[in-house]
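Enquirer: In structure tokens below, several structures.
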Structure P
Amino acid sequence: MHIQFAELAVFDQDRAKAFYLAHLGCSVAADVPMSADGWRWIELKFPGAETALHFVRRRDETPSAEPVLVLIDADVAGRTAALKAGGVEIVTEPQAAPYDPGLTVAEFRDSEGNRLVLSSPRGEEKP
């Protein structure tokens, strides 16, 4: 068993799709019309993951106060540096996770103001 997709609220589907393709290496699993107003069913795949990311409609562009997704990356510091170099807003720089000092975590915002966490994999301590 696995999770088919996780939903992420976005205001602008094209802007969000471009962000995830450019900054996180996602590929398009589906992008098809869904409603008369132009909203589409979009699913993106992360490299090596079974679970897709599905965009749902967000009412406004107010940034999320709390993290909405946790992404696992073996090189949190490197990924954070690449995101920063690409103009992505970094909320917190890489640091030991307060809930598990063996993990390295950082936070950033996507194009839609969603707050996301980058975390090292469990069992892999990072400086």
Structure Q
Amino acid sequence: MTQHIIPVRIYYEDTDFSGNVYHAAYLKFFERGRTELLRDLGIHHHELASEGLAFAVRAMEIDFRAAARIDDLLEVSTEVAEMSGVRLVLNQTISREGVAVTSARVSVVTIKMSGGPARLPKALRQRLEPGA
């Protein structure tokens, strides 16, 4: 899997008093991108939960480059940059008509729902490997 893209439409609820997308709304869009990447690989959060596993964002670096506004149609691009036993690092970009609006580098770890780190399931690692 090299790159996964989903569309996101901006609604009134995503904006602030100035009519621009509120900065925290971008976090929701990035989350949707990560979730849909996994879903397209056949990995569902409820299945991980049934195994006692979940994902948690460990770190996120965001670069706000331009404002998005109501009715904009954006694309959320997600790609795996790095993978280790318990961690995924993802590069994500939100763009409008091919121009980056916001980008993020997100470190996600696998955790046990009972507490503590967990290894990425083998099936997940295999699906996320380059060329998979």
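Enquirer: Rank structures P, Q by distance in nm of label points 7 Å out along Cα→Cβ at positions 44 and 108 and report only the one at the top, that is, the highest.
Expert: Once distance in nm of label points 7 Å out along Cα→Cβ at positions 44 and 108 is worked out for each structure, Q has the highest.
Enquirer: Name the one structure among P, Q that Rg/Rh (Cα atoms, Kirkwood Rh) of 1.00 was derived from.
Expert: Q
Enquirer: Of the structures labelled P, Q, which one yields 30 when relative contact order in percent (Cα under 8 Å, 6 or more apart) is computed from its coordinates?
Expert: This value belongs to structure Q.
Enquirer: Where is mean count of other Cβ atoms within 10 Å over residues 60-67 largest, in which of P, Q?
Expert: With respect to mean count of other Cβ atoms within 10 Å over residues 60-67, the highest-scoring structure among P, Q is Q.
Enquirer: While we're on this one: Please state which of the structures P, Q yields -7000 when helix-only ellipticity at 222 nm (-39500 (n - 2.57) for each DSSP H run of 4 or more, over all residues; to 500) is computed from it.
Expert: Q
Every read-out reported here was derived from the displayed coordinates using simple, explicitly stated rules and does not represent laboratory data. No experiment lies behind these values; they were computed from the predicted model shown. Cβ atoms are built from the backbone, for glycine too; each structure is taken alone.
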